[in-house]
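Enquirer: I've put the structures underneath this note.
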Structure P
Amino acid sequence: MGLDIGGANTKAAFLRAENGVVLEFKTASEYFPVWKDRNRLSSVLLALKEQLSGAAQLDGVGLTMTAELSDAYQTKQEGVNHILTCVSEAFADAPIFVLDVDATLISMESAKMAPLRVAAANWSATGWLVSQLIKTCVIVDIGSTSTSIIPIVDGCIVAAGKTDLEKLMNGELVYTGSLRTNVAAIVSAVPLRGGIARVSSELFAQSGDVHLILGNITEKEYTVETADGRGKTLQEAMARLARVVCADIEMLTDQELLQMARYIYHRQVKQVADGLSEVYSRTKARTNGEVPVVVTGIGRNFLARAAAEKIGADKIIDLGELLNGDVTVASPAVAVALMAASKLEGRLVKWMR
């Protein structure tokens with residue numbers, strides 16, 4: 001199994017491989033805000049284990065994480081150690097390998113000794129996976145909360161940053177996502193009725209509301225809780241968006257709210273495009289050939305693809321088209337499962353035909 005433990009979503013992938021080839025895979029995701037009750041993490045992991053593997057005996061578990069950044073923990077070290085403990089409890093019957101920022105699987109003991117080495121390393125899992133398929137490219141992985149931009153040259157990850165801080169400083173991490181981003185973190189004002197309305201900085205609406213209104217996601221794909229705790233219908237999303245300008249659905253028309261949503265969407269695409277442009281230009285400078293952009297994550301089609309088009313990328317490839325089956329929503333979990341399988345077999349395990 002592969003685990004990608006995030007602050008809001010925990011994703012898991014189950015692989016069955018024989019003779020160096022994946023024969024079966026399944027994925028699952030559980031919305032679990034770690035900051036609300038971190039002590040439930042072990043039970044969440046046990047439920048995912050039961051859901052995916054059932055009675056099957058696991059040969060190994062690959063682990064990557066970003067939940068250590070959650071304010072449930074005072075420091076990243078505290079977060080990493082708590083997550084490692086929970087995984088050990090849930091998977092006591094299998095060897096556990098932890099992914100580090102160099103895309104290497106290390107032991108639990110090594111991870112405990114160097115917790116910052118394994119903190120926020122899930123981007124390197126996606127980078128490793130894609131590097132087996134395309135030798136030179138830039139990956140844009142847009143999840144519910146943030147965007148990872150990962151450069152690959154000649155089959156190697158060539159990221160300028162390893163930590164979240166370094167990646168934020170180099171355009172390789174853009175803290176904007178498909179579902180959980182506060183609208184006020186995307187725009188400071190919106191065009192309205194021929195003028196400009198500044199927005200409230202309260203968490204009244206998030207990116208999931210914008211994309212639901214625009215039809216970019218369905219109610220089912222809106223997997224996180226809403227800002228007001230209400231439902232995920234179009235009308236409820238519009239009510240939340242209206243509050244961003246301190247109004248309500250009796251004060252603003254559906255057309256005005258749709259116009260607001262479109263503007264916020266275009267600004268979010270620009271946020272991703274700005275980071276992508278920085279990384280893409282550095283990558284182009286290192287090679288003479290074509291540099292495609294590989295898109296993955298829940299926001300691959302409406303955010304990542306749009307950003308790649310905006311910067312004039314040579315080519316755009318959906319990770320789902322490279323691999324048999326939909327791995328795009330849980331690519332780090334799938335990748336770290338494949339890495340663990342390869343480590344156990346002593347050779348690179350290939351994806352199913």
Structure Q
Amino acid sequence: PQTLVRQPPLPVLATPQSETTWRLTWPAGAGYTAVFVSPRADQFDWHMPAATLRGDETELTLSLPAEMGRPYFALRRAESDAVVYTAVRLLPTPSVLNLRDIGGYQTASGQQVRWGRIFRSGDLSNLSEADLAYLQQLDFQLVCDLRTSEEVEKSSNRPLGGNAHYLHHPIYERDKGDGHWVRSLLLKKGRLEDVWLNDVYIARFVESRAAAFGRVLTMMADPRNHPLLLHCTAGKDRTGISIALLLALLGVPDETILADYTLSNLFYDQLLASVEADAKRLAVFGIQTADLFPILTSPASVLQETLAYIRATYGSVENYVQEKAGVTAVVIEQLRTNLLYP
């Protein structure tokens with residue numbers, strides 16, 4: 001699965017070296033002359049740089065007080081006052097699968113997605129005390145749970161408390177008619193990736209559940225819901241499509257959208273362990289754990305073909321969310337206003 005991971009391009013990469021030390025790296029010629037640090041993604045003191053630079057460096061290591069919590073960084077070029085923002089994408093929460101910030105990605109026009117606004121993850125049913133305290137520092141306003149009622153009943157979220165409002169918004173519910181694609185998996189186990197793409201991503205998600213995705217996008221457009229945590233069980237399929245639609249509407253290139261999607265492969269081992277019990281039940285039907293590889297991973301090709309289907313059928317992602325998912329032009333504009341840096 002590691003070979004399926006594509007690292008999304010970022011103008012500046014932030015890497016933790018320890019709990020209090022951070023390394024920033026960027027390409028030669030960027031010309032940054034000042035670095036600013038803040039515990040809040042949208043509040044920087046522009047009169048108090050954490051470091052000044054000559055303009056020809058390509059990296060910087062910063063030591064920060066432990067009480068700062070999760071730091072956000074801003075790098076400025078003197079000649080233009082242009083600012084680039086960065087932070088660590090993957091959050092250090094071992095008990096929450098696949099938790100990450102979708103900020104920092106650049107659009108085709110050169111804007112950046114705001115950090116600290118939209119986060120994505122797997123479910124919060126195994127949330128530890130330490131990770132609960134960490135998430136409470138992020139001050140989520142809305143936790144949007146995309147799982148089925150059956151999944152929620154089986155593994156209910158641990159409440160975050162504070163200002164976090166919990167909303168159960170299932171992308172789909174399991175019913176008696178849902179067995180057809182499971183049978184397809186059993187009958188076509190040698191072609192599970194095709195089944196996953198056509199029966200699940202396109203037929204079930206894109207075509208049948210467009211309105212549910214539209215409501216998710218509308219929630220993400222409202223700044224009163226920020227910071228917002230969007231999750232399903234593993235944070236890769238229902239959450240992955242939601243975030244892909246969002247990034248496409250914001251103008252992020254497909255290369256970056258696909259790379260973000262593949263980051264779920266970093267958590268393959270944990271995901272595999274979480275389905276071992278189900279895999280044993282499937283063994284009765286001749287399905288081995290290895291057969292499930294295509295649906296436990298996030299290959300770029302599945303999302304790439306899903307986006308290609310949307311564009312071929314509806315003309316563009318924007319047309320799809322307006323015509324099929326019920327998202328208004330006003331909401332699309334709100335997404336861009338509230339989730340992109342000026």
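Since every read-out is calculated from the coordinates, none of them should be taken as a lab result. Note that the structure is predicted; figures quoted are calculated from it, not measured. Cβ atoms are built from the backbone, for glycine too; each structure is taken alone.
Enquirer: On mean count of other Cβ atoms within 10 Å over residues 250-257, which of the structures labelled P, Q is highest?
Expert: Checked P, Q; max of mean count of other Cβ atoms within 10 Å over residues 250-257 sits with Q.
Enquirer: Given a value of 14.2 for mean count of other Cβ atoms within 10 Å over residues 226-233, calculated from one of P, Q, which structure does it belong to?
Expert: Clearly, the read-out refers to P.
Enquirer: Identify which of structures P, Q gives the largest calculated value of Cα Rg over 2.2 N^0.38 Å, for residues 82-137 alone.
Expert: Values: P: 1.26; Q: 1.32.
Checked P, Q; max of Cα Rg over 2.2 N^0.38 Å, for residues 82-137 alone sits with Q.
Enquirer: A value of -9000 was computed for helix-only ellipticity at 222 nm (-39500 (n - 2.57) for each DSSP H run of 4 or more, over all residues; to 500); which of P, Q is the source structure? Mind dumping the intermediate values first?
Expert: Numbers: P: -11000; Q: -9000.
The read-out comes from structure Q.
Enquirer: Could you figure out which one of P, Q the value 3.7 for distance in nm of label points 7 Å out along Cα→Cβ at positions 154 and 306 was computed from? Walk me through the numbers on the way to the answer.
Expert: Working: P: 3.7; Q: 2.0.
Derived from the structure labelled P.
Enquirer: Work out which structure the value 11.8 belongs to, where mean count of other Cβ atoms within 10 Å over residues 42-49 was derived from one of P, Q.
Expert: Q
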